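Every number in this text was worked out from the coordinates using simple rules, so none of it is lab data. Treat the numbers as computed from the prediction; the structure is a model and nothing was measured. Cβ atoms are built from the backbone, for glycine too; each structure is taken alone.
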Structure 1
Amino acid sequence: MDQFIENVKKLYGLKDYELSVVPGHEGGRNLVYVCFKAGEPEYVLRLSLLGDRSAEEYYAEAEFVHYLADNGAPVADVIPSSNGKLVEAFSADGKECFVMLFSYAKGMLISDNGYKYREGAPLEEYFYNTGKALGAIHRLSKEYKPVNKRPEYFDKYNREYIDALIPDEYEELKKAIGERLDDFCKLPADESVYGLVHFDFSDGNYHIDMKTGDIMVFDFDNCMYCWYMFDLANLWTHGIGWFQHEPDGKKRMEYMKGYFDTVVAGYRSETEVFDEMLSQLPLFIDMVLIENIVDEFECCAREGEELDPEDIEDAAECLIEHIPYAGYGEM
């Protein structure tokens, strides 16, 4: 692998850069390095070795990210190799490896700042800016005409796949997921509401410039064709941490309404989201819960481990018992 990394460095002109591996997180799919020069991060090198995605999917991701960056969206661009390719394919240790180099997103994770926003600025600015960044991505996605294609939502999230992935001992959960899939099939899916989305838009996948509040988005590894509302619903679920210690369920939901109204205002500064779709937020939150559950089972399958039922207990209960808003407003 060391020789392989050296060859990749030559291909991308990284000879004078120091590479620091990013510690893998649970469920992580890739080997990631931050590339430093003179002590400053400039690029992110990503190696994908799992073999569970086609070359077309990697090319499609790279093309979409480059299109977004080239048209002014706040995303970390893909950097071509010396061959002029956005994706390079190699054989490493007997496995096919897909390599991409990205510009380093300016700023930092809010978690690395102890979940403290920039000094002197209100949290509402942060909420607004996350919505605005997402809106810019979706605005451009609505105009995007791909060369290579990423998967559609139902290519993966269908009864056949769910039945094969989730053991029969989770019969109630599988039934609940099946019911939601039927509901999703009834949703409108024209180009104004359905297109290529990030599918993992959360505070772990964007940096914040703590001087300006600007947001730079990265990690489109999971992007797929889905409803734009999925990304908004995912952003909703990642906002609950700001108010989770409020003991009164009614007040928690009031705070969440204020939070999400601000996110939507930022989003609408870039592109429209129809009230009809916003009214379906609880259903899209269930879609997020299903993605989380599926991801847990997939991670265990990759690692050859058995799922700890507690890892999906809350999400499963919400789906089975039809508890809305991920149970956040419950006492």
Structure 2
Amino acid sequence: MRRFEDDFARYCGARHGVGVGNGLDALRLILEGHGIGPDDEVIVPAHTFIATWLSVTAVGAMPVPVDADEKTMNIDSERVERSITPRTRAIIAVHLYGQPAPMDKLRALADHHGLFLLEDAAQAHGARWRGARVGGLGDAAAFSFYPGKNLGALGDAGMVVCNDAELAARIRRLRNYGAEEKYHHDCIGGNSRLDELQAAFLNEKLRVLDGWNGRRRVCAAIYEDALRDIPGLLLPMVGSGALPVWHQYVIRVEQRDALADWLERNDIGHGIHYPMPPHLSPAYRDHYQGFDLPVSEALAASVLSLPMGPHLGIEQQRRVIDAMLGFIAHV
């Protein structure tokens, strides 16, 4: 496991890697290791998978949602500063769908207000922001290696990467029953270790990750070329300075549910990431009555993910494109 921890941290441009059980644990352990807890606030994107919010709740802190940028679907950096209060301790930047968040603006805000900047890079293995890989851009980063990720294990797995040796050491204790040495428990910890066998699989796959990501970019370019002129269809926009890895290829269409049914009838795989923003979910809605997050709610009603991956052949993509064109002609 230590070999993969070192190799993956080096790949990200960070000094330390700490393997953990999954991506949610990686987020939670970073927050806990930094000392974030009750009475603290953490700024989170309103448009994200709920795990981002759950990690904040798990340490007793309050997620403070910020609406999405309508173009990139990542957190709107212009709105972040308005949400900062004296209780704010951290900002979580999610590199959603494999596209880096606007890290220069978020870094500047975090530095100005003395905040911890955490990267949720669960969908962005290998993505770059202004030439540097995600994972080394914030104060710490959390990765998931769930099987469906760009770099996926054969089961659940996760990783923390950071440049802070003391933070890495605290997280190593927290993941291992609070112990650095067996039977010597320095704090109240848990059990969230990266399995040795999964680490071995991941280290082999890391060697070919950049090639797989390159293939995803080819697939994205094919979609862009074939679908860009379709009325009523919004294709994903890449932010200036971002080099995405296309974990998902997410389009927006007003008749999303009708399109999903059409694709289903034509045996075309698809997904909806995500149909309900966390603040409207039963888990959180009682605490977020009256929050004004119109972009995230509009995205939840209109996003649809087309097939994407290094395995996708040109004939398979052609079928997807033909089905999309057929839907437009049908409606």
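Suppose you compute distance in nm of label points 7 Å out along Cα→Cβ at positions 84 and 188 for every structure in 1, 2: which one lands on 4.3?
1
Of the structures labelled 1, 2, which one yields -13000 when helix-only ellipticity at 222 nm (-39500 (n - 2.57) for each DSSP H run of 4 or more, over all residues; to 500) is computed from its coordinates?
1
Work out the source of 1.3 here, i.e. which of 1, 2 gives that when distance in nm of label points 7 Å out along Cα→Cβ at positions 44 and 300 is computed.
Among 1, 2, the structure yielding 1.3 for distance in nm of label points 7 Å out along Cα→Cβ at positions 44 and 300 is 2.
Work out which structure the value 0.05 belongs to, where FRET efficiency 1/(1 + (r/R0)^6) of positions 212 and 316 (r between Cβ atoms, R0 = 25 Å, to 0.05) was derived from one of 1, 2.
The read-out was computed on structure 1.
Kindly point out which one of 1, 2 the value 2.8 was derived from, the read-out being distance in nm of label points 7 Å out along Cα→Cβ at positions 132 and 284.
2
Using volume of the Cα convex hull per residue in Å³, single out the structure from 1, 2 with the greatest value.
Sorting by volume of the Cα convex hull per residue in Å³ in descending order puts 1 first.
Work out which structure the value 2.7 belongs to, where mean projected area of the Cα convex hull in nm², for residues 124-163 alone was derived from one of 1, 2.
The correct label is 2.
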